Structure I
Amino acid sequence: MKSRYIAYFLLLLVAVSCEPKLDDYTPSAGSADFSKYISVGNSLTAGYADGDLYLTSQNYSYPNIIAQQLKLVGGGEFKQPLMFDELGFGNKRVLQIVQPLDCSGNPDGDPSPMPVLAGGVPDQRNFTSIAANGPYNNLGVPGAKSFHLLLPNYGSLNPYFGRFTTSPLSKSVIGMAKESNASFFSLWIGNNDVLSYALAGGEGDAITSQETFEATYTMLLDSLTANGAKGFVGSIPDVTSVPYFNTIPYNGLVLVDQTDVDKLNLLHASIGTGIVFNLGQNPFIIEDPLAPNGKGMREMVEGELLLLSLPQDSIKCRGWGSQRPIRANFVLDINEIELLTDAVGGYNETIKSLADEKGLAYADANTFMKNAKSGIIFDGMRFSASFIRGGIFSLDGIHLSPRGNAIIANFFIDAINLKYNAAIPHVNVGDYPGLVFP
């Protein structure tokens, strides 16, 4: 997945809506040794949020949250390759009250909070090597696909890994993990193997093949368990379930003036698309070279998805989705969604099978995503997969908020406790901040 987004997602079981308190039982490591814990993965593991990796987001990463709880059962230091400020590489988003404008630049509607670039100049030390301060326990690398973790020169290809690898031209992520000789590990990888394709609307990159994923995942687990280490793995959530793909409705073209309806119908009659508009909600028009009308465009159907990157000024002022079709790179059509669903299903079968084979804890992410879309209650607070207001996702619509990371940390802790007969306490989700509104 592209490093500015990278990939992302969450887990949770509805069954944990009533979490145990610290004094409900005596913390215990069970049959696991948590003295040296490392986490391996991508942006979700690194703590990426709001469009970038920055100091506070790293401190709220789910591995760091888990590591603090593991200290109660014999866990040791958990060191992360921290940024030096709150700006990271300069792509961070913050909420700001934005005044909507019409096509002439005049105020149009009520101001509302929207994500905007934070601005400012990042600390230049964020772009330099911090390898000398390692070794690090958090080996999450934004942008990493599964097979990227095996590449010996990945530090020269990915600036996030380049910051903390000890030898960019020879060390791989999994090589550094193996060198750590950890007693316990986590592996959550595979989201970017499908997410980069989804972020391009199916028009760029490619979905990692099942054969490549299975061979890669087998090698990763072989390396991580070579010294007898125990650990947990996370399956891959349905990438199309996150707010990035579910905020703009397929039928979000709302027409309130009959004159506008008549003009659009006249236009499409002259083109010969066969598309007819009505007052109220209408499906957007999208590019489709295989459209039955032979005009390279058609109406969206329910179940198809628009990306959050779709420029709203083009919808409002350039006639995208009404006078002319929305470009294919901003749309996931039914066929593309089916490819993504099949890939994720296959990946998860591999992850579950290998976890069982090696006696590792397994956590099912898809269970969370299915329930998060309709809303969940945790620690007395309601969460959902809604953009900005839902409380789980950060401002990029893909990665987790601090509270989202706390929920996932608790979910993974449940998986550890179940597999290794441990008693690691949950964290209190309410102790972690939500999104900051202006």
Structure II
Amino acid sequence: MLWLALAAAGALAVQSADAPFRDTAVIPSFRQADPALRVFKTLSRTRADDSLDLLLVRGSPRDSGDQFLSGRFAWGRDELLGLFFQDRSRPERVYLICLQHSGLSYREVKVLRASSSELTLALYTERGHPDLTMQFFVNSRAKALVKRVDYRPFSFLRIVGQSGVPQLVAGDTKQFLVVQPDAAGRGFEIRSTAGAKPVLEGLPVDTWTDSQGEFRRLWPERQLPLRFGPEGRFTLAEDQNKPWGRQRNTIREQAGGETRPFTLPQSAWEEFAAARPGRVSDGYRKETAEIAEEIGPARVYGERLWFGKTFYDAEGTTGVGGFGYFDISSRKFVLFSPPEIRDWSVSALLVEPDAVWLGLMRRGEYTAYPGGLLKWNPATGTAQRIPLEAGINAIARHGDQLLLATEEGISVLTGNSLEHYLIGQTAQGRYEVVKR
């Protein structure tokens, strides 16, 4: 319950699905733009100054049926978002800043950051992929919009160690930025082009081209093959003889001119049915379900290769979430599957003497759904799941801070305190790392 309270305390004030709409003074502005709008929802409210609040409101011709997935709201082509200043002592007095169409037949929107002088929105495609960041700069004294800037969203995909200072690599499919903790320990700074170059050199980049041009993406850290053990005789690599359509990774030992494979044990149907009764209720049956679990993110720690399990969880293919290690001396797999992880794949992993940290995600059709951060205590075998709205791509330790590279920015866990940062822009167009 502590983590839920912390998450709620750090979140923006967003109207619940069942709350009545009270900010009725904004309705005339919507109706003047489109008389068909009849359902309204306040998505965020932020204190702008001593007398004004900054409001983001959605107007729709129908009930949008929000699912509230990871803090997102529906925003369709025939819906408007309105940005207003509202007098705190006289709620009937509002000042329209702007009205905005989405421009797509279907789109989701999420409030990433709101302050006294700006509002930052993330826009997602129909398949749930981040597509655009829209930033509004406002002036409460003038009660007006100063400027709106649009830019591609940055995802943090890797954490690279350099001289003991973690280097967090972010990309927007066009360019890469390298971010590091600042010297004062109060936040993060973007490295110069020259400073970023040695960090980026050698990292694998995928390039593709479509009608909109060339795109580049640095995939989350999962470099294969991975060699480990005495004389590097063990290798974790993709099985070249895998059945069509599966992505299985296998550990192989090379010794004396012979190769010995060690394949991850698969969950039996009975184990799956007991661990994930909800999936059975969804229609998964022993005769048709395909359990296809594989070794995901992996780290060598001592005499063990620690890893998280990953699996596609849709269209009849599934698995049981878990993690564990391959012991070099016994050449055996040891697996753990506490209830908190059984519905999830592992997207990132960090092993420490007193804890194993795992990023959770669900690999569904079209997209992956974030499941938060899991902390497992090896001494007690207990697990604690920490809510997080963005998918985790990498985890690293920096002093007393746990750094999480996520699809939306950087999350920092210090003790029981969780803070979030993202890459934004100044009104002059310069990128900067800002606290949410």
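Where a number appears in this text, it was derived from the coordinates with a stated rule and is not lab data. Computed from a predicted model, the values in this text were never measured in an experiment. Cβ atoms are built from the backbone, for glycine too; each structure is taken alone.
For the reader, a short list of remarks on this structure follows.
- Ranked by relative contact order in percent (Cα under 8 Å, 6 or more apart), structures I, II are topped by I, which has the highest value.
- Among I, II, structure where distance in nm of label points 7 Å out along Cα→Cβ at positions 84 and 308 as derived comes to 4.2: II
- Computing mean count of other Cβ atoms within 10 Å over residues 196-203 across structures I, II gives 22.2 for structure I.
- helix-only ellipticity at 222 nm (-39500 (n - 2.57) for each DSSP H run of 4 or more, over all residues; to 500) from the coordinates reads -8500; which among I, II: I
- Among I, II, structure where mean projected area of the Cα convex hull in nm² as derived comes to 21.9: I
- Comparison of I, II - label where distance in nm of label points 7 Å out along Cα→Cβ at positions 92 and 404 is highest: II
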